[in-house]
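Following are the structures in question.
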Structure P
Amino acid sequence: MVLEVVKYGHPALRRKGERIEKLTPEIQQLIADMFETMYAAKGVGLAAQQVGRALQLTVLDVRGATDRPSTLEIAGKEANVEALMPIALINPEITPVGNPIAGPEGCLSFPEIFADIVRPDMTEVRALNQKFESVEFRCGGLLSRAVQHEIDHLNGILFIDRMKRADKEELKPELDALQAETKEALKKAKG
């Protein structure tokens with residue numbers, strides 16, 4: 001089922017996710033719904049906070065992004081990114097290990113808003129996957145950027161928090177309008 005992606009201004013986006021202690025049918029359904037939602041929105045990642053749930057859960061699939069390649073190493077050996085995708089990361093922990101590099105980012109919770117964000121170009125990831133199996137890998141390129149972006153979401157951090165001040169100032173009218181629109185919609189929904 002395609003879920004609503006909450007927009008900037010929704011309080012769920014600022015909530016740190018709770019750890020998931022076991023893979024319940026509800027969590028399995030949420031993962032399936034999050035994948036469906038991400039694909040419907042043409043995204044490469046989606047965090048639970050973006051569908052209004054404060055959990056340590058994100059889904060990723062970078063296979064469709066051929067313009068920005070990804071790299072993957074498993075147990076120190078080069079691996080095929082396609083074989084890992086799609087993946088859910090439950091209770092993920094990351095260690096950024098690369099050089100800081102600026103790259104373009106957008107976010108499904110910020111439609112039509114983009115900016116260059118500086119992030120390390122490589123990341124080591126430890127998490128549980130959608131089968132609740134332990135996974136460890138090192139990634140680069142778009143996958144590394146997407147992992148870091150989504151894990152920020154799990155901690156209530158938004159990509160606008162990492163923007164250069166000048167970029168954020170330039171986008172201020174769009175950000176203020178989106179936030180006001182979201183708050184108005186929430187007010188109407190409470191009715």
Structure Q
Amino acid sequence: MIAFVVLLAVAAVLVAYLVGIYNSLVSVRERVRQSWANIDVLLKQRHDELPKLIEACKQYMQYEQETLEKVMRARGAVLAASAGGNVAALGAAEQQLRGGIGHLFAVAEQYPQLKSDESFRQLQQRISGLEESIADRRELYNDEVNINNTRIAQFPDVLVARRYGFTARPLLEFAADEKGDVDVGAMFRR
């Protein structure tokens with residue numbers, strides 16, 4: 001009888017331990033989802049602001065149509081990658097969009113009337129602020145993904161993770177040239 005009670009107590013502790021692991025893994029997975037959702041919100045806000053910026057620029061930049069179109073194409077690629085949850089494609093599209101926006105701002109420097117336009121300045125500040133927020137959220141997302149991927153690979157969590165379908169998530173990474181110093185002078189030579 002005592003052996004049965006001890007066995008039952010050990011089983012109860014083991015079940016409680018496994019439930020604790022499962023709940024912890026769920027919490028980590030949900031933090032990854034939440035951090036992705038936070039990035040998505042900022043991307044959508046920037047997505048909504050870019051047409052206003054392009055419209056403000058069109059009034060002054062008649063000869064820069066290619067620059068404006070490049071930004072809009074990149075904007076569409078970011079939206080498509082974000083909507084599909086494709087982290088790798090989002091990284092590539094983000095690189096194109098950030099480059100396009102940087103070039104747009106550099107070209108705008110050649111148009112004094114545009115630079116002095118209040119609407120343009122406000123949109124430029126808003127988009128620059130969103131860029132900083134996206135970078136912050138990207139860092140948070142990657143931290144959460146790292147925690148998730150580490151947890152589901154460690155013993156004994158790996159046993160629960162495999163059994164209940166917890167999977168590794170990709171980091172939101174960007175190309176090596178985006179991580180380096182920005183050559184602002186090159187932006188003006190384009």
Structure R
Amino acid sequence: MAETPSHMLPLGTLAPQFKLLDSRTGKLVSLEDAKSSIATVIMFICNHCPYVKHIQERLVEVAKTYQAKGVSFIAISSNDIKSYPEDSPDNMRKEALKYGYNFPYLYDETQQVAKACHAACTPDIFVYDSNLGCVYRGRFDDATPGNPNPVTGKDLCNALDNILSGKPINPHQKPSLGCSIKWK
């Protein structure tokens with residue numbers, strides 16, 4: 001597995017508009033449908049990535065905690081399913097059910113949303129404010145499959161806590177590390 005870092009989208013960049021298939025429901029979901037008036041977290045993940053698997057259970061817990069506070073979470077898989085069939089929408093649905101995703105798990109078949117966000121790896125996490133401007137991009141925390149650090153979600157949680165308390169988010173953010181997005 002080749003460790004790939006985030007590209008670190010410039011802060012303030014607007015979230016791209018999209019309408020993608022939600023693998024959990026079989027319905028199309030747009031950013032307008034799923035966004036929050038407080039903050040919206042867009043996470044590029046996939047089923048097979050060991051970096052995603054490493055944080056997956058805690059990621060779902062963090063999402064549930066912050067959804068209760070009005071933050072929206074959207075997961076997107078942009079991988080080429082011809083080369084990685086385990087990341088197909090049917091398998092995405094199974095993964096979402098297995099881990100209790102209570103947020104949309106969208107399939108970006110054209111990979112246009114990943115390209116618009118400058119997503120590079122899984123997981124790659126972006127937080128957008130009430131105006132859909134990027135205020136955080138980078139890692140969930142400092143845990144990876146190759147180190148002993150506990151999976152906490154502290155980097156993402158710190159950003160969300162600052163939004164919720166009206167405090168500025170530290171602009172010095174660390175890139176996520178993970179598997180590269182599997183481009184067509």
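With relative contact order in percent (Cα under 8 Å, 6 or more apart) computed per structure, which member of P, Q, R shows the largest figure?
On the way: P: 26; Q: 31; R: 34.
Ranking P, Q, R on relative contact order in percent (Cα under 8 Å, 6 or more apart), first place is R.
For Rg/Rh (Cα atoms, Kirkwood Rh), find whichever of P, Q, R sits highest and give me its label.
On the way: P: 0.96; Q: 1.22; R: 0.92.
Top value of Rg/Rh (Cα atoms, Kirkwood Rh), among P, Q, R, belongs to structure Q.
Any idea which of P, Q, R comes out highest on mean count of other Cβ atoms within 10 Å over residues 9-16? Let's see the in-between values first.
Working: P: 17.5; Q: 10.0; R: 14.2.
By mean count of other Cβ atoms within 10 Å over residues 9-16, the leading structure of P, Q, R is P.
Where does the value 38, 16, 14 come from, among P, Q, R, when Cα extents along the principal axes in Å, for residues 57-96 alone is the thing being computed? Walk me through the intermediate numbers first.
Values: P: 28, 23, 19; Q: 36, 15, 10; R: 38, 16, 14.
Going label by label, the one that fits is R.
When distance in nm of label points 7 Å out along Cα→Cβ at positions 25 and 145 is calculated for each of the structures P, Q, R, which structure yields the highest value? The partial results should precede the final answer.
On the way: P: 4.1; Q: 2.0; R: 3.2.
Checked P, Q, R; max of distance in nm of label points 7 Å out along Cα→Cβ at positions 25 and 145 sits with P.
From which structure (P, Q, R) was helix-only ellipticity at 222 nm (-39500 (n - 2.57) for each DSSP H run of 4 or more, over all residues; to 500) calculated, if the value obtained is -28500?
Numbers: P: -10500; Q: -28500; R: -8000.
Label of the originating structure: Q.
Only the coordinates and a few stated rules stand behind these numbers; no lab work does. All of these numbers come straight from a predicted model, not from anything done at the bench. Cβ atoms are built from the backbone, for glycine too; each structure is taken alone.
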